[in-house]
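Following are the structures in question.
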Structure 1
Amino acid sequence: MNSYKIAVLPGDGIGPEVMEEAIKVLDRVSKKYKMEFDYNYADVGGVAYDKHGTAMPAKTLKTCEDSDAILFGSVGGPKWENLPREKSIERVALLNLRKHFDFFANLRPAVVYKELRKISPLREDIVKNGFDILIVRELTSDVYFGKKISKDNFASDEMIYRKHEVERIAKVAFEMAMKRKNKVTCVDKSNVLASSIFFRKIVTETAKKYPKITLDYLYIDNAAAKIIKKPYELDVVVTTNMFGDILSDEAAAASGSIGMLASASLNEKGFGMYEPGGGSAPHLTGKNKANPIAQILSAAMMLKHSFGMEKAANEIEKAIRQVLAEKKRTYDLMEEGAKEVGTKEMGSLIAEKIK
């Protein structure tokens with residue numbers, strides 16, 4: 001029997017609740033496909049800070065190092081908002097984790113299923129057939145990691161890219177596109193920024209190794225407009241760290257609920273961290289109202305990208321769509337004629353579809 005070690009980091013707020021439902025679905029997959037998932041739980045985020053004085057304890061990092069993949073929940077909340085920058089929950093728990101494992105490639109699917117088109121804020125004629133965008137965001141460079149200067153009369157943030165950093169994120173985007181529609185859109189601000197001119201140049205050079213891929217380009221402002229006006233024309237989008245951060249959140253809003261958005265962060269060895277796109281939502285904690293689908297879809301991405309279990313991953317997505325088609329929804333997905341279900345019920349309904 002195949003076995004995989006999974007570092008499970010539930011985090012804060014609704015993190016443990018939605019994680020429980022993802023594990024419920026994984027247990028169903030484990031039984032059906034006759035394999036074993038070894039769950040190794042560890043503290044992260046605010047709960048870790050309260051217990052250990054840091055959002056990322058050494059023990060947690062060791063658990064991640066000894067695992068085949070990381071299933072991450074959500075971290076942070078008002079309780080820890082006033083911590084000094086060097087102890088910031090999100091910064092210590094996420095940015096340091098990304099740097100430690102060199103998670104350079106962030107995959108952010110933005111999907112509107114036909115079953116949910118009515119909850120999108122976009123006009124129905126735009127989303128009538130749904131849309132499926134994969135944003136491939138470079139995650140370990142750009143302005144977030146560049147040199148920072150802050151003085152009384154000025155401040156600056158260095159926006160820097162190196163050739164190998166652009167080459168490897170472009171390679172991920174092109175290889176993802178080969179499994180989809182053979183189309184990649186490079187998003188940058190090369191009419192203004194030197195780093196974007198360089199980014200576009202290296203992406204273009206890398207594209208020569210993928211002759212089947214159609215490559216086009218958009219400036220970041222045009223890309224933002226495209227997501228609102230014609231999202232169905234986009235497929236794989238490759239972009240820089242900051243622009244990817246902005247676009248993925250915009251695409252999340254266009255989909256209607258952040259509770260549907262999963263993500264994967266991968267390094268060059270295929271090791272990955274999988275987390276939902278939303279936050280810890282402390283106002284929903286303990287109320288059995290949070291949408292667990294983003295966490296469940298993140299688990300499905302783990303099966304696909306870390307364990308090569310594409311069939312099982314597709315079966316989870318199919319189960320989710322079946323439940324949504326039956327008009328069973330968490331509160332954030334409600335529409336006329338739908339029946340509201342809680343966090344636990346949604347997890348059970350999805351798991352039951354995997355027979």
Structure 2
Amino acid sequence: MKYNIAVIEGDGIGPEIVRSAIRVLEQVAPGKFNYQQVIAGGRSIDLHGIPLTDEALATCKNSDSVLLGAVGGPKWDTTLPGHLRPERALLGIRKELGLFANIRPARLYPVLKDACPLRKETADKGFDMVIVRELTGGIYYGERGRKQDPDGNTVAFDTETYNQTEIDRIAKVAFELAGKRHRKVCSIDKANVLESSRLWRERVHVVAKDYPDIELIDMLVDNAAMQLVKNPAQFDVIVTSNMFGDILSDEASQLTGSIGLLPSASLSSGRCGMYEPIHGSAPDIAGKGIANPIATIVSVAMMLRYAFDMNDEADRIEQAIEKTLQKGCRTIDILDNGTQPLGTNAITDAIIAELA
């Protein structure tokens with residue numbers, strides 16, 4: 001059986017890193033996939049005037065999975081209203097495919113601990129966490145707009161809204177994941193201030209009753225931001241809202257040494273998901289052949305595991321990456337002193353050599 005993957009190369013370095021990931025995918029599972037190219041984001045704005053066409057969305061919905069490089073860039077940042085920005089393509093796909101759960105692993109490879117910006121004694125402990133971010137609710141999807149107040153001042157507003165169904169289902173994802181790991185869930189909110197966070201905390205504790213063997217702690221988001229840099233080893237599975245998850249997962253990515261190392265999976269209640277690196281389109285290095293493809297390559301490993309139950313193949317990719325790094329292969333973002341950097345294609349070749 002062949003599976004259909006919708007491929008959104010996107011903008012900036014997106015095409016380079018996606019092509020590397022597909023090369024690895026074909027090495028580990030040759031002939032298993034058909035690839036359907038989809039234009040979205042900035043390229044779609046240039047061609048069609050909107051970030052996501054109905055045709056592009058239909059291709060994604062009719063596929064078994066979606067692989068995304070990156071979208072956006074300064075070219076479109078200042079000239080377009082919010083609803084026409086490249087990032088709206090991602091919000092549209094997430095919403096229409098029901099991709100409510102964003103899974104973002106953040107692990108410090110032992111061989112890269114010197115690239116970690118934390119103190120040596122903290123980095124030496126290592127860390128291996130997963131951030132489970134609610135993806136289709138919260139402030140990114142709430143009511144927004146602008147209006148004039150009685151004094152004639154322009155007022156902008158964005159509304160944070162969650163219902164108990166949205167909270168319950170993301171909490172279940174976190175507890176199920178923790179049950180396969182170290183049985184610890186940290187739920188992050190701002191319940192001392194926000195009513196939406198108070199409901200979040202209430203519902204997470206209700207769901208927790210179905211998982212009595214999982215340890216649950218609550219943590220305010222400001223404290224969580226501090227604890228990530230003070231002692232990241234304490235975390236196993238973190239579950240949090242859309243905006244908090246967006247911010248904290250980017251913070252966690254820097255602790256690994258480079259944002260170019262972290263993958264993500266956006267999942268629905270069914271099999272289809274969208275897999276992408278967590279970094280942006282990096283237009284300043286696009287076309288130079290120096291982008292780190294590892295985050296995208298690990299993302300296809302997640303795709304194999306979550307979408308297609310191809311766990312052995314996923315394990316092989318992850319092991320090949322670690323062996324490649326152990327041999328001293330580095331892209332410029334994780335460069336050791338005195339090491340010659342490898343470009344996008346060269347480090348992909350090294351990973352494929354390990355697979356072979």
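If FRET efficiency 1/(1 + (r/R0)^6) of positions 63 and 79 (r between Cβ atoms, R0 = 25 Å, to 0.05) computes to 0.20, which of 1, 2 did it come from? Going through each structure in turn, the value belongs to 2. Here distance in nm of label points 7 Å out along Cα→Cβ at positions 143 and 183 was calculated and came to 2.9; which of the structures 1, 2 was it taken from? Derived from the structure labelled 1.
Taking distance in nm of label points 7 Å out along Cα→Cβ at positions 207 and 303 as the criterion, the top structure among 1, 2 is 1, with the largest value.
Readers should treat all values here as calculations from the given coordinates under stated rules, not as data from a laboratory. These figures come from a predicted structure and were not determined experimentally. Cβ atoms are built from the backbone, for glycine too; each structure is taken alone.
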